[in-house]
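Just so it is clear, none of the values below were taken in a lab; they were calculated from the coordinates. Here the structure is a predicted model, which is why all the values come from computation and not from measurement. Cβ atoms are built from the backbone, for glycine too; each structure is taken alone.
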Structure P
């Protein structure tokens, strides 16, 4: 499996939107299916990472 890209996200709520937009852009550009499902999964993953890890602390990055 090839890496389609990467993005660095801050441990703050605004990163959920950034991640969702990023995954949408990458998947549409590569003509992948189930884009909306992937957006939802990524949003949940990022939100949970911010809430339940050190990334949500000041200057946190994950």
Structure Q
């Protein structure tokens, strides 16, 4: 029975990993895609403004 106790943890981790990958793939695109893209665009705009502000202070 040692082989059962040796194989159970890797099997459990594999099942949960497969579930995680399936969940990530299912959540790509769809209704949330526009919201996620808008959040990334807003973050990039903030970083660009911060970079331009820092460049202006260096002069």
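Brief remarks on what is shown
- Parent structure of the calculated result 1.4, given that distance in nm of label points 7 Å out along Cα→Cβ at positions 2 and 26 is the read-out and P, Q the choices: P
- Looking at volume of the Cα convex hull per residue in Å³ over structures P, Q, structure Q comes out largest.
- Identity of the structure behind -18500 (criterion: helix-only ellipticity at 222 nm (-39500 (n - 2.57) for each DSSP H run of 4 or more, over all residues; to 500), calculated), options P, Q: P
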